[in-house]
Each structure stands twice: as structure tokens, then as C-alpha cells.
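Nothing in this text is a laboratory measurement; each read-out follows from the coordinates by a stated rule. Bear in mind the structure is a predicted one, so any value in this text is a computation, not a measurement. Cβ atoms are built from the backbone, for glycine too; each structure is taken alone.
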Structure P
Amino acid sequence: WNRGIHAIDQVIGTHPQLDHVGGLAWVIRHFMVKSYWGSGETRDELFYRRLQSSLAAQGLEEQVAKEGQEFLSSGSCRMVALNPPEDTQFDVEQRDSNASGHILNNRSVVTRLTCGIHTMLFAADVEQDSLSRMARAPSHGPIEVLKVPHHGAVSSLNRDWLASLHPRYAVFSAGHHNRYGHPAAAVLDAYRSAGSILLRTDHDGGVWFTGTVADPTLHMHRTRELLSQPTTSSSCLWTCEQANWVRAWKRWRDSL
């Protein structure tokens, strides 16, 4: 929004839980959204009703994503859904507003983005059942960036799946001091053992990547790198203050 972006081609609500779609009502109302995709599940909670109200106000209907659905196809870039499987889809009248968290997680929308030689996998909240199924898919293979499933919960750790993906970067999305203890220590250890570079939103803030289709180098960025640091040590006074000016310049540049 602060970069002048006011239109979004595709918005994907991975599954109807507050921490995944709770802020989308605002997005739908303030951006020009062309299409909205969900997992096909519904909820009775207020956050979900607000989302549906925003969709209706903008003349949008929730489209149900399924395995094989293509969200993007432009040049050498392609984004496709890997989950939920097609055989779990159902009519609107059959949606279960009381589905358990386990069911919601395993039916959440997982997407794979490929641009040239770069590949990213956004694993939503899928757990063991869906991870095992996706590991058998023909498209399954090594990736560069993984949004770790279910905030790094133990229930979403599948070591065989992880070994076959071998992600260079593993991004854990979790709130600071969250009450669930995400990400779990065992999961962090598993990704370290796999050789992944670990990134955590509870420590690093926002995490994003930039690059080009032709360039094999993918650049990683963290909000933490843009925050000014205290210059309390006399030995670092000039160097640290200079670094703070660079951070301030980057924040100004990104706001344009």
C-alpha cells in the first residue's frame, strides 16, 4: 500500500482461520482485487463473516482452489495449487462450518511458484496427511524457498518430505512469544540439520525475496535489517551510526 500498489490480481485465503485470513477483509475493501480463492471451508466466527461481507461489497465470490489450479502463468513464471486434492472438493451446500482444525489445516491451499530457475513453496498449515500425499506428486522436488507449514508445529514435521525438498531458505511465520510455542525446537533442529537457512518472522520481522528470472542469485531481505540500532559503544559509534543512516535511506527508498 505504501508503495503505491492498489490492485491485486489474485488473493488466496489458505483456509478460514483467524491467523490466516483475519486481515483479508481490510485488503478486499481497500485494494482492487480481481479474484479471491479459498479452500472451500466455512466458519461461523465473526472474522469469517466480515470477510464474506467484504467480498460481497466488492462484487466478488470465493472461488474454491484445488490441486492443479493455475493462479499465474506469465513468461517463465507459473503459480499452481498443490493442495487440497481435487477429490476433497464439494459443493457450497456441503461445506462444513464446524470442521476441526486438523481438517482445515490439511485442506489448506498450498501453492508452488516457479520463475525461471527459482522455486518457492507456500505450505500453509498442512500436516502429516497432506505432506505425505504431496511428496508422492510428480511435481514434488527441490525448492529454493519454503514457507514452513503450520508455523513450525511438530504436527507438520515430515522428515522425508523435508529431505526431498531440501530448501535453501526456510521461513517460519510465527508471532512473537506466541502461546503455542511455535516454532518448535525439534522442527528448528530438523531444518538446520537439512542445511536450510532459517528465517523467523518473530525474530526477523517481515521476510521477502527479490531477484530476476535470468539471475541465479535470489536476494533475501528482513525488516529487522531496516530498524535503527543503538550506538552505545564508543568503539562502534561512527560505523554503527553510518549503518543506521543506510537503514534510514533504505526505508525512504522503499516508501517511494
Structure Q
Amino acid sequence: MVSRILMTALIATVSLSSYAGTINVYGAGGPHHAFEEAAAAFMSLDENRDVKINIIYGPLKKWEECAKSISTDCQQKGADILWGTSEHVTFTLMEQFKDYGFNNKSTSAIYLRPAVIIVQKGNPNKIESFSDLINRDDINKVVVNNQTLNTLTSGTGIWEDIAGREGKLDDIQKFRKKIIYQGQGSGDAFKYFDKTYADAWISWPEWYASHSQKIDVVNIEPSRRIYRAITITKRNDVSEETNRFYEYLISGKANKIFEKYHLIR
């Protein structure tokens, strides 16, 4: 009996050791490119040679059960860190994961990203500002982000914030007449923008960074520009390695990486 107990303990120890140094980080697509590069930079440091970081991204419904460790059909199980793409997304994540060791006390906003205008490659309509989208009659095919009960996206209604920034109802009315599609998340919106050759899509700069061969970006004028925060939240009982990566992200040591994707402090 004693030998059986010892063997069980040994197996448990080996099992735990096999997962030691593994960090699972989950969040929405878009900023994942920056997180992947930051993870690679962190793992390249001498003190982190034995650390493995998995970056899992996409719509919440795609990875939620794996992040909660309630699905058996996962290569990586259990979130150590969650990233949010706006405060309302972060709030929703904390509500969904409050029974899985996550809460706002361990949340840090690490970067800001400005909303931008995504246009077709070469900017064929010569769009220079958001006001062009409102006032020019030749621009009449605009794609925006929204969400339903089954989707969660940082770009929800961002167009309304920008169009209404100057307090003119007429700006909202003019702009909404030009909306041809409200995507259920950025991935859905980008597919429609690309497929229909729409004039413009209101989105985030990292989409340009990862698709620059197909699209261009136009900055929104300062008087209308809107920013949303990228946040990270660590689970309550994370490993020493996870704490180090969390501190690495909030310290600003990865600034040059995130700046490549137009994420700023």
C-alpha cells in the first residue's frame, strides 16, 4: 500500500513538472500578433529558456471552454492570463471567469489603441478624415463593428462615438445611412469589407499591420479620435513564470513590439 501511495505521488509530481513553465494566454484576435511577438521576446531571455507561452486567440465562444478547463477537446487548457480589447470586453470576461480565479483586482491596462479608418489598398477614394465619410456623397459603402447576444467585440458602436463626438445629430444620421454592414466582430467585418470592396471600415490599426498587402489605413482626425484600452488580467493562483510574464507586459519592456502595431502608452 505504501509503495502504491509513493508511486501515485511520484506520478502526480511528474505530471505537475511536465506542465511547469507553461503559460496559457487567451484573448481576442487582432492584438494577438503583438502578444505572440512579446511572448517570443520573453522566452528568448536566458532566465526564461524553460518557459513555454501559448497564445490562443479568436472570438470568446471559440476558446472559452478551453480557457475554463471544462472541455476535453483542447490542446491547451486553463487560462493563466486573459487579455481584453476594451473595458467593456474586460468587464464581460471578468463576469464569465469569476468562478475560475479571475477578477478585476489583477487587471492592468497596458496599451491604448486608436480607432482608424481602414481603406482599400492605395486609398482609391482619397479619404483623408472621418469627416469625409460623413460629408462626401461619393463615399457610401462603410462597414462597422457591432455585436449580438452571442458575440463580443471591442469595436461595438465605436462609429457612433466618433460620428457623435462633435455633438451633431446630423453627423450620426448622415453616417448611418452609409453603413452597408455591421459585422459581428472584427473578423466578420473584415471579410465583408474585403469581399465587397467597401469604401471604408472603422476598426483598429493592428489589422493594417497584419494585412498591409491588401489594405491601407487613414488616421481619424484628433477632434474625433477615440481610444480603447488593451488590458491583461492574471489568474489568482498563477505560477512564478506567469507572474514574470505579467510583470514583463505591464513594465513597458515590450513597448517596441506593441508600437509596431500602433498600440501606445
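For the read-out relative contact order in percent (Cα under 8 Å, 6 or more apart), a value of 28 was computed from one structure; give its label from P, Q. The structure behind it is Q. Taking distance in nm of label points 7 Å out along Cα→Cβ at positions 107 and 131 as the criterion, the top-ranked structure out of P, Q is Q, with the highest value. Quick check: 4.0 is what I get for distance in nm of label points 7 Å out along Cα→Cβ at positions 75 and 139, calculated from one of P, Q. Which structure matches? Only structure Q yields this read-out.
Please state which of the structures P, Q yields 3.3 when distance in nm of label points 7 Å out along Cα→Cβ at positions 83 and 219 is computed from it. Going label by label, the one that fits is P.
Here helix-only ellipticity at 222 nm (-39500 (n - 2.57) for each DSSP H run of 4 or more, over all residues; to 500) was derived from just one of the structures P, Q, and that gives -8000; the source is P. One of P, Q was used to calculate distance in nm of label points 7 Å out along Cα→Cβ at positions 67 and 187, giving 1.3; which? Source structure: Q.
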